[in-house]
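Presented below are the structures under discussion, each in the form of structure tokens.
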Structure I
Amino acid sequence: MRRLVAIWIGKLVFLVGKITKRQTSSSPGAMALKVCPNLIGDTRKYVRKKIIVTCGTNGKTTTNNVICSALEAKGYKVMCNRMGANMLTGAATAYIDSADLMGRIDVDYVCLEIDEAYARVVFKHITPDIMVITNLFRDQLDRYGELDGTVKLIDMAIDMADGVTLVLNADDPVCSRFGMRPDVKALYYGVSQKVLDGEEPPKEGKFCPICGAELVYNFYHYSQLGNYYCPNGDYMRPTPDYEITDVKLAPPMQFSINGNAMEVNYKGFYNILNLAAVYVALEAAGESTDNFAELLTAYKPQTGRMQEFNFNKPVILSLSKNPAGFNQAISTVNSDTRKKDVIIAINDCAVDGKDVSWIWEVNFPKLKNENLSTLAVTGIRHYDMALRFKYADIPTDMVTDSMRDAILSSLKTDSDVVYIMVNYTATYETEAILKELLNDWENKA
């Protein structure tokens with residue numbers, strides 16, 4: 001009875017959120033767990049096939065949601081925390097959303113994005129069959145600490161997931177090390193060619209997990225990702241079970257996985273790795289990938305994942321919350337040869353991380369090129385960003401605490417496209433402003 005009451009309370013919170021037009025990605029689960037702390041402990045008995053979880057610093061929302069979308073395109077019923085609430089409350093919210101008013105759940109698969117630090121908490125209730133780990137970078141240092149701490153937290157979670165199959169990024173030495181564990185089956189994916197030019201040597205995650213020596217790279221992708229080996233012969237990039245070749249980034253992106261060519265309408269090199277993770281997860285679940293590119297067409301990007309709004313020119317919203325993510329976003333922006341305005345917003349709320357010193361590790365000078373029309377900085381830490389760009393020798397055309405003003409100003413310029421790069425808490429606020437402005441613009445048109 002307690003479980004049923006918890007589900008009813010959660011559904012009531014969903015309803016209130018819908019009426020008030022507020023996000024309800026974790027609050028239904030948070031309220032329900034107060035009534036029934038072990039609410040999701042019986043998830044396994046409702047799942048006909050597999051439980052798939054996705055962890056990692058960058059790309060976990062996209063990877064998790066594309067897995068879900070691909071499975072739904074095959075006709076399966078899936079329980080999924082699509083909105084990116086990736087702690088226990090988010091998993092509980094997905095559970096409540098899948099249940100009917102009698103508490104019955106009817107699903108083939110569970111797809112959950114899980115925060116790296118909370119995986120061990122969630123795994124007390126749900127044991128996954130497949131665990132995807134996309135990559136591990138320095139992120140929210142005041143919460144996670146250095147990478148070694150994150151690795152320990154994930155190791156603790158894997159200890160709790162007996163017999164789990166790991167889907168690992170072979171190009172990331174921090175991520176691939178989990179495959180050395182004797183208690184797991186590991187499937188690796190990786191890009192076996194140099195694709196990006198001018199990438200700098202990694203500042204983090206570049207040491208052999210066995211002897212601690214600095215790894216040597218044949219080539220880099222970005223951050224510590226690339227083709228690496230230990231100079232002492234103790235470790236090297238694992239040979240991918242799923243090898244990515246023939247990469248072409250010009251839209252539409254093209255690449256092959258184990259010789260199977262595909263063309264997708266996505267942006268950014270990092271998305272090739274995300275899509276490869278999806279491909280391997282589907283194979284690990286025993287699903288056919290013969291029509292993989294077709295399965296991807298059903299996916300609609302979540303908030304801030306290169307989300308496009310069409311005014312008199314396109315405005316593209318990109319979530320970039322750490323140095324590795326920002327550097328890849330900048331590379332994607334620079335690959336667009338159109339004349340562009342760029343808006344950057346940095347907040348320092350609790351879930352963003354109070355320590356924003358990481359902005360000095362981002363290669364912002366790369367934004368300085370002939371295609372940059374105007375640059376605006378906003379968000380709570382707009383003065384910090386203005387100072388950062390002063391040292392990057394890039395003039396800021398607008399320094400403001402108002403995202404609305406920055407967007408309106410960019411819509412009046414003669415640029416061809418606007419890119420907005422924001423960290424976590426600025427994302428939903430910016431999306432709401434863009435939707436409101438777009439509605440006004442369409443009504444006037």
Structure II
Amino acid sequence: MLDFTKEIALDKKKYRIYRMAQACVYSAAILAALYLADSVLFPSVDFNFSFADPASSRNGFVPQYRDGSEMKSGRIPKGSQIYFDTALLGNFSHVEISLTRDQNFKKLQNVKVEMRKSYQAFLYPEGAPIGFRDGTLIKNNGKYYIVSGGKFRQFGSDKIISAFGFPKDAFLDASDDDMKYNEAGEMIADSTTYPDFSIFKTAGRYYILENGMLREFVSQEAYLSRYEENQAIPKDESFIRSFTLSKEQLGFSDGSLVAYGTSGFVVSGKEILPISNAGTFVDKGFKWEDIKNISGDEFSLYSQALKHFSDSSPHPDGTIFLTSDTHLWYMVEGERKHPLPSDAIASTWIKGRSPVTVSSAGAGVLSSCIINEDSSGKTSCKLIIPPSAYQELPGVDYEFDIVSENDMKLTNIEAFFTQDMTKNNLKTSVLGLLRRIKSNYGSTQ
């Protein structure tokens with residue numbers, strides 16, 4: 001206890017002053033502790049966007065038109081849908097959406113706000129279905145094919161397959177429904193010329209034929225992130241030398257998780273995205289066992305992205321989602337989530353890693369409200385976040401859609417998240433805090 005009076009004698013007046021000061025110090029300490037506990041265990045988070053200063057680093061999100069057109073100002077025509085995303089850790093009870101209108105513009109009426117919760121990339125619009133990966137060997141109803149340039153090319157006979165050296169056990173069984181998602185290509189009628197996307201191996205190195213040239217995989221691990229081991233046709237060095245060798249090597253499949261030194265990365269095209277921390281890795285639905293340790297040669301194939309892959313970053317191209325409730329597969333590509341229509345098709349895109357688990361309900365509306373400006377000038381509405389959202393909807397991204405029956409001109413949008421002070425929320429916050437401490441500072445394996 002803070003008490004010096006045992007060593008220092010004070011008269012009655014000074015003693016009273018001392019005790020009052022002592023009480024103030026204790027009260028301030030208790031209030032500070034309560035404030036800290038409240039802010040940690042029952043947090044509130046405020047996101048804003050200013051149309052007056054759209055490039056400001058203080059903006060917590062960037063609103064966009066749903067149809068992809070450019071938003072140049074806060075003037076929004078009636079019926080035009082705008083949306084924005086916020087990435088947020090922790091559990092919250094509700095969020096208040098506030099719109100600040102230009103004072104020279106008419107009042108806000110019948111402005112509908114809808115909220116969804118999932119991973120940002122899973123909330124992308126749905127794109128066209130994707131079929132089998134190029135290079136895949138397929139068998140269907142006694143016929144054999146190779147996927148080449150996105151098309152099924154049928155082998156004219158078993159003799160041609162044998163002459164090329166394609167192993168029969170490498171052909172993947174496909175149903176009639178599976179065959180709907182790749183076009184039919186030209187039949188392979190002779191064994192003099194290998195079709196594009198044939199795969200070869202020699203002396204531990206792997207190659208794929210593209211436009212008459214061989215392209216080497218940077219490593220066996222990179223090859224196995226795309227294809228099965230038994231798919232590659234064994235050849236000698238003289239065969240490889242009979243082709244022109246591309247100067248560009250092939251690395252890991254997009255969406256692969258790799259580690260170099262003490263850092264983890266996500267592969268995205270010719271870049272690797274540094275993962276901010278262990279918490280982000282877990283929050284994004286990744287699995288530790290999917291990380292591949294890579295060599296300096298493999299690492300040097302990529303340029304390192306300047307921006308870290310953080311909780312606010314969408315999953316990159318190549319990420320594969322699997323809905324736990326409906327067992328549907330999707331692959332992210334070009335800011336679209338494309339269905340992978342069957343397990344067989346999905347298996348050709350997700351070698352050596354796990355899908356990110358999502359719920360199909362996450363793409364549906366979780367909560368909605370209407371903004372009607374009243375005489376007091378209130379231009380906000382509250383969206384309830386049910387507790388079940390945190391158990392049943394994986395993901396840390398909240399997406400908001402806003403559409404008005406009338407023209408609007410806005411100067412600011414605010415999203416204010418708060419958590420109610422309840423026993424269940426206290427328990428959830430403490431458990432979440434412990435999980436993040438363990439994730440960041442404990443064992444990750």
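Every number here is computed from the coordinates shown, using simple stated rules; none is lab data. Source: prediction; values computed, not measured. Cβ atoms are built from the backbone, for glycine too; each structure is taken alone.
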Open item on the list: If you rank structures I, II by distance in nm of label points 7 Å out along Cα→Cβ at positions 192 and 288, which sits at the top with the largest value?
Closed with: II
Open item on the list: If distance in nm of label points 7 Å out along Cα→Cβ at positions 208 and 336 computes to 2.1, which of I, II did it come from?
Closed with: II
- [ ] Assign the value 21.7, 67, calculated as Rg and Dmax of the Cα atoms in Å, to the correct structure from I, II.
- [x] I
Task: If FRET efficiency 1/(1 + (r/R0)^6) of positions 104 and 168 (r between Cβ atoms, R0 = 30 Å, to 0.05) is computed and equals 0.00, the structure in I, II - done: II
Open item on the list: Please compute relative contact order in percent (Cα under 8 Å, 6 or more apart) for structures I, II and give me the label with the greatest value.
Closed with: II
Task: Identity of the structure behind -10500 (criterion: helix-only ellipticity at 222 nm (-39500 (n - 2.57) for each DSSP H run of 4 or more, over all residues; to 500), calculated), options I, II - done: I
